[in-house]
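Engineer: Below you'll find a set of structures to go through.
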Structure I
């Protein structure tokens, strides 16, 4: 009889504007019973407690208030009726502008007693785009309906785009367009802060029009100026989505753009601003101290909204990360290579490569999206190779060696799906004789996965590996 395992999981999302905790139960079943290699999959997931949405506390515009954040999570644990020792697994996701703050690592230390063994991800723009698309349901819609769907996640500081083609993410982009780029006083309804990207865009529009936008002499002219900036911001997003020529102000807004030039079948909006896209609310638009509802209005007038089929996602605020689901993979001992005394390793981010125009791969850019101080090392994922002859693997080893030496952390970890771990690892050792190397194969990984690598099994070279994938409400 198949035995079920139930885990208590916590998901904590610390974003530009809000912080939220979710308590869930994950039911796991071994789908390969008997003497076969175990493979554990999540069969049920249920939310037990959905915490309140709190404003993320800041000491100033560059530093998150770690003590205040700890108090928020402590209060949520109390409300949920659980203790840290009751939790089996989980994830802390630091997203948006918060991930760029000077003390992202301090956030993790502040939550150490609650999340010491959790997956911790400071989500750079590419990873955050994928996380948002999974959490909103865009990935599932794309897979179920065999379509190419964009997810547009609009938060406080950025709009993150991920395009899913039949459930596979084929490109991401991140644009400085968010609800808190302009902040307003909730009593006077006048501007209290303009972010640097918004200031640059406003200056560009002023140069084009020959008139001053800010400061404005009246509430009406100020609101008109804000709307003009937000309209141009959404036009910038349209230009990125539909591969139109750039405008002068786009340089101040576009952070990354790795979107392929493909036609889209539909779009899902997620993030805090998306609520007002699906349910317009312009009355008292200043209620949150920002311009989120006005930005939503601009998005409703955008080409993306008007020309694409708009799907309602599962969640508009994707802060419903339930935690880290787990399944085990037992790697063939005959085709792996592990330096002595470097295992076990915990919570290693899987880094999927970007392909250059010349067909070679690079992992460095995506790895730099993660806060290096939070991780001992990274696992570079090797996509399937069309040819696994010795010449191809040696060329791959040279490329990997160059990339590995640009990244902090030890040992150097490489993971392949194909049966090439031993020869690739030996080739790497010849090139990097002084480095500790772990080269595994037989594992299928995706961007956003994390690895636990245990010590080799007794009397065997087989290495047990746990792959942790972020889990979302569905």
Structure II
């Protein structure tokens, strides 16, 4: 009969262990469009699936990105976070195993002659007024995972570990995008510096002609002053661009984990081509590609686990303890086997009573936090879709701007040439020449800015789709 009772108790324990005290919330399916707004196609092909070394083919840029991934301090911190989280995840697995402690104690006490122990020593004629106790034992304690508390702890630890890997991916995508955009900005500044220096030389030529005309009495000193002011305006841009180039070089070097210094480059902005075919893929794939969205999804797993843990804390916990070893009141008999052997086994249920309100509050707060996590996940998906759409429309409209800007610069360059020729022949005023030169300067600077914006928009599209961590 006793055997059947034990079997029934064991089956009951297994049944209770399989219980789920709380129901998990599945990852919600956010409302997603069939295709991204302004996307050229609506197929599954995406530039996010391309490895960054194949997407960014400029050798200098590849070297910078490679150095940044290897040496950037944010990346190194992310790696350390992964290592720390992995250790915690492995540690949680040991929660299923019993806790075992080795205890070795030796004690002596001198009871009062009027105490019960003192009178007992006198009565039985032990011959000493000291009570000694020598013990060496192994103590075991194990909490049965009846309500899935340990299981939820393991689930939360796993999700936290996976979150750190997604965080590393997110940092890498941002680094790849940041280095590429900084490199494009550096090439733009090189181009604008060259434009400013060329315009200064053009203004020098115009100023010499106007001074000759002033000496000949053909123009007033106002013409010379305005020509000098025009040249000074162009010359002022040169140190400004040189300053910005140095600052951008320093920023890129720091991003790669190196000290500020010059960056050698062999390419120019005009030589870089903006790709025409940039498939964005389907919006539904962004959940698995974007590390930040995936991290938000894992946060829901953690919230589910926290709700389960908070709910389990409200139920009784079953703890089994055991202790065994050797014990003696004489040191000479301490390890006398088997006479000194002893052992005890105990089991107990602990039900929280007076802190029930606090545990209930913790459970309700955990459920609210889980609802917040669902909202944050939906928000992350929405932001991701918006970033892709913004990048797509930027690429599309910047291409139109670039076409118009090229035509405008061509027209202004022709106008400047005609103004100089007419001015030399006395058929145009110096104001027309100065105006034409100022317009072509601004037009060429804006064209370089648009080209850089195009390249940066492509890089931003690659990042917003989740590319860069492969």
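Engineer: Comparing structures I, II by mean count of other Cβ atoms within 10 Å over residues 272-279, which one has the largest value?
Structural biologist: Details: I: 21.5; II: 12.8.
Structure I comes out on top.
Engineer: Once distance in nm of label points 7 Å out along Cα→Cβ at positions 112 and 344 is calculated for every structure in I, II, which label goes with the largest value?
Structural biologist: Largest value of distance in nm of label points 7 Å out along Cα→Cβ at positions 112 and 344: II.
Engineer: With distance in nm of label points 7 Å out along Cα→Cβ at positions 152 and 424 derived from the coordinates and found to be 8.6, which of I, II does the value describe?
Structural biologist: Among I, II, the structure yielding 8.6 for distance in nm of label points 7 Å out along Cα→Cβ at positions 152 and 424 is II.
Engineer: Quick check on the output: -8000 is helix-only ellipticity at 222 nm (-39500 (n - 2.57) for each DSSP H run of 4 or more, over all residues; to 500), derived from one of I, II. Which one produced it?
Structural biologist: Attributed to the structure labelled I.
Engineer: Please compute relative contact order in percent (Cα under 8 Å, 6 or more apart) for structures I, II and give me the label with the greatest value.
Structural biologist: Of structures I, II, the maximum of relative contact order in percent (Cα under 8 Å, 6 or more apart) occurs in II.
The numbers here are math on the coordinates, done by the rules we state, and not lab data. Predicted model only: the values in this text are computed from it and were never measured. Cβ atoms are built from the backbone, for glycine too; each structure is taken alone.
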